[in-house]
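Below, each structure is written out as structure tokens.
Any read-out appearing in this document is the output of simple, stated calculations on the displayed coordinates, not a laboratory observation. Small disclaimer: the values here were computed from a predicted structure and weren't measured. Cβ atoms are built from the backbone, for glycine too; each structure is taken alone.
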Structure I
Amino acid sequence: MNQEFRVVYVSAEVSPFAISGELADVASSLPKYLASLGMEVSVIMPKYRRPEIESLPKEMVLDQLQVSLGAEKVKGRVYRSELGKYDIYFIENPKYFWRENVYGTGQGEYLDNDERFIFFSRAVLEFLQKAKIPVDIIHCNNWPTALIPVYLKTHYGNKHHFKEVATVLTIHNIAYQGEFPAETLNSAGLGWDDMNVKPFVFNGKVNFLRTGLMYSDILNTVSASYKREILTEVQSFGLGDILKNRKKDLFSIRNGIDYEVWNPATDPYIVANYTPSNLKPKERCKLDLIKEFGMSVSSKTPLLGVVSYLSAQKGLDILLEVMDEILKKDVGLVMLGRGDEIYQNKFLTIQAKYPGKFSVKLENNPALSHKIAAGADIFLIPSLYEPCGLNQLYSFRYGTVPVARATGGLGETIKPFDVKTKKGNGFVFKEFSSSALLEALEEALEYYAQPHLWQSIIRAGMKENFSWQKAARKYARLYKAALEMKKGG
């Protein structure tokens, strides 16, 4: 399929330059696969003050970018770098982006996130116009970029450069919406006299995502199950009315993973490479992981892995309820991630109680993510809800068996093991409870003790194919639909 669309992919986070959640991995891999279909792809993100960005070879392409923020003019700069098949542009403003984290700290979000991402959204459009970068599709992601479709139909609606540009807005997690005080309208330049202001203010607050959902040409989310879930009152987080009104414009494309980056046969992060036909080196990866996390368990002990943003959404409350029961078993557990301070502190306390059996590293570390995917025996994913989930896809690829709650994309991709048919690639539980989680884990451990059955589960997962290639073709069709809709088709 050769699609010569010119796509600008806009995200607040892109791996490895800035990571908060799974969007970062999607934003680094999907553009590469879009480019392989013949599209001209550019990624735009903020220029955070991070070593991964500072060390990247890049050129300044615009040293005077003037962005309206209310009555003020805020300056920015734009840098460009090449990432293989696509370009990446970094929008610089030290006041807004020279910070350690993308959205906030473990104690809460940055108080000026509204200003930060109003600036970023308008800077994207100002840059595209000033640099005369040709574009057919602007692909926006989550609330930080959701004002871009709004600006394209208001402030920039008459600009020749954007006359035929269509927008796609992907909902990676509807719970995060970008809600701010009504005064934010002034900073956004969306004054009360500018147009009908009703869409912008809901329940006394400006809601970036809600507004973006109303103004984007096409909407999509990251799994068919999650699309069904967010159309329900309970899981729409207050946006069900908008989504139902735009149901014909709402699509789903399940995320994939980059099979060049996530490949146990060639992965440079792991101590030994392996394939489905030769799993023996995976044992060395397990020993390396045990050493990396300072564990005192043996190589025969089942080793559980968790890689997660530490928040309630990830099901950590039910995991905490049974941590004692889990760690009293003959298992080890390693955890990687950072997030809400309350969860960080609780897991640090448990680590002190079970030294050598449980180890947590509070960081976002791509190398360690690969080591856990390769070295763990079981991947725990007890999510309260999960739009798509990538960790189960990584675990399949690396022969690590997922134990997860059947919600969103997790329920779509994990097929429960059936001892009668000897088919299935993991273990799931439906009820959001610590007892259901423990029961699923105990079932997995029962089969771990039967190597012949365990090997068949591992190989079933490794046979799965969740590459971006198929999903990228679906995005090509989605872009075509967005352009037709823009033209009134």
Structure II
Amino acid sequence: MRHSFLPVCFAALSTLIVQPHHIHAQQRPNIVLINIDDLGYGDVSPFGSTANSTPHLAKMASEGCLLTSHYAAPVCSPSRASMMTGCYPKRALPIKHVFFPASATGLHPDEVTIAEVLKTAGYATGCIGKWHLGDQHQFLPRQQGFDYYFGIPYSNDMGNGLDGSKSNPGTPLPNRKSVKIPHDYPDDGLRGAAQPPLPLLENNTVIEAVDAEGQTTITARYAEKARRFISDHKDQPFFLYLPHTAVHFPLYPGLEFRGKSGNGLFSDWVSEVDWAVGEILNAISENELDRNTLVIFTSDNGGANRHGANNTPLRGQKGQTLEGGVRVPTIVRWPGVVPAGTRSNSITSHMDWLPTFAQLAGTKAPIERKIDGVNIWAVIRGSDATTAPRSSFHYFRGHQLQAVRHNAWKLHLKSGELYNLLTDIGESENVAALHPEVVAELRNMAEQMDADLGIERLGPGCRPLGRVTRAVPLIDHDGTFRNLPATN
């Protein structure tokens, strides 16, 4: 590929130059990765929100670095697969949408997760929250490198509607007496009214069917379990992955927060998320771990506008490859190491966490399989503003490659629209006619990807899904809990 437009783009992409911050060889940081569900780019104050009060996140941002050009995938399961494996979602999880309860497929057990990488460096590993990479036993967190799991294994709207999983608090529940259960479950699981009760797991054990009251308490319960995990492992390096159920529809803020924001249920729940972040930061401080703990706050995809999210100033929303569907608000904090009050507009992504964490832990990313992530530590610490580790990003929606970015330029493949994201973050002015050479270069990038992961088809670089012969719900439709094996 020619690079006729590189100099101006790299200059514009440069991050704030600060003095390098070095890590002692023996200082392997604790890592806390907080992943919110369906939080929009403009839903927290560090990214411009005036509607939602997020003082803990504002403080976190003042003490750390904002990543303002950080990418996820458009929807839940692919985004989480990318985060866990360091790959484009289509490489590690080639599905068209997301998993549903009792799916016969999931993240393949042979995939190497962040947790498995960090365990080789002696880390304790915990996952508290929404998993969404398969709900059959071999796909659950305990079988993917996590020592401990507590959470709802998929989205909070994937339960029995009679228990409140299909409607917000105060909305009438569905009026039906029975549900017709299919004899053969689809590969990706049960949908709609056929979904069984919503399960809450601790490790591999179903401990509760989550009803409306349970949804109301879930954010606080996650926060308490996270605090306990931090305290229990304060004397060894740990990795805590905290993928919140909030703020996915249905909107269930805790009673203490409901009605307090003055801006509806969504804003109420954002306020509770901010409180929960404060609980994590307090736990780190109380255990005297501030100087040795890296905390990351991010979202799994863009916000869903119809449920109250705000992606301003981006165009688009969850489910789309417009920036509003995939560019997510991301904050990184490590006092004394990550420069306080900084920001970077360099291209970063969820698949970059795995190689970055591996370096910080003194271990290596998988070498027996291809990953797409790059080490972005230089961006986060602000020590090298001129050589961004990632200059491109491919926007997949399911099996389809829909757009390509290189430095400032983003091309939507179907429409042929070209945008300069450094001057037009909202994708409002199509400049394809003014830059035919850039359009040609980006189409060439897409063709190169076609030989690997495919533009429409499944390319040779796509790895297989995990699969079970017959999937079963974690809770039967009659309310019976399934007994899963207790250990790995």
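One table, with the values for the structure above:
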{"quantity": "Source structure (of I, II) for FRET efficiency 1/(1 + (r/R0)^6) of positions 126 and 230 (r between Cβ atoms, R0 = 35 Å, to 0.05), computed value 0.65", "calculated": "I"}
{"quantity": "Entry that produces 4, 21, 32, 27, 13, 3, 0 once P(r) over Cα pairs in 10 Å bins from 0, in percent is calculated, selected from I, II", "calculated": "II"}
{"quantity": "Structure responsible for -10500, with helix-only ellipticity at 222 nm (-39500 (n - 2.57) for each DSSP H run of 4 or more, over all residues; to 500) calculated and labels I, II on offer", "calculated": "I"}
{"quantity": "Computed 2.9 for distance in nm of label points 7 Å out along Cα→Cβ at positions 70 and 398 - originating structure among I, II", "calculated": "II"}
{"quantity": "Structure from which 24.6 was derived, mean count of other Cβ atoms within 10 Å over residues 246-253, options I, II", "calculated": "II"}
{"quantity": "Which of I, II leads on Rg/Rh (Cα atoms, Kirkwood Rh), for residues 158-421 alone, largest value", "calculated": "I"}
{"quantity": "Of the structures I, II, the one that 13 was derived from, the read-out being relative contact order in percent (Cα under 8 Å, 6 or more apart)", "calculated": "I"}
{"quantity": "Mean count of other Cβ atoms within 10 Å over residues 78-85 - highest-scoring structure of I, II", "calculated": "II"}
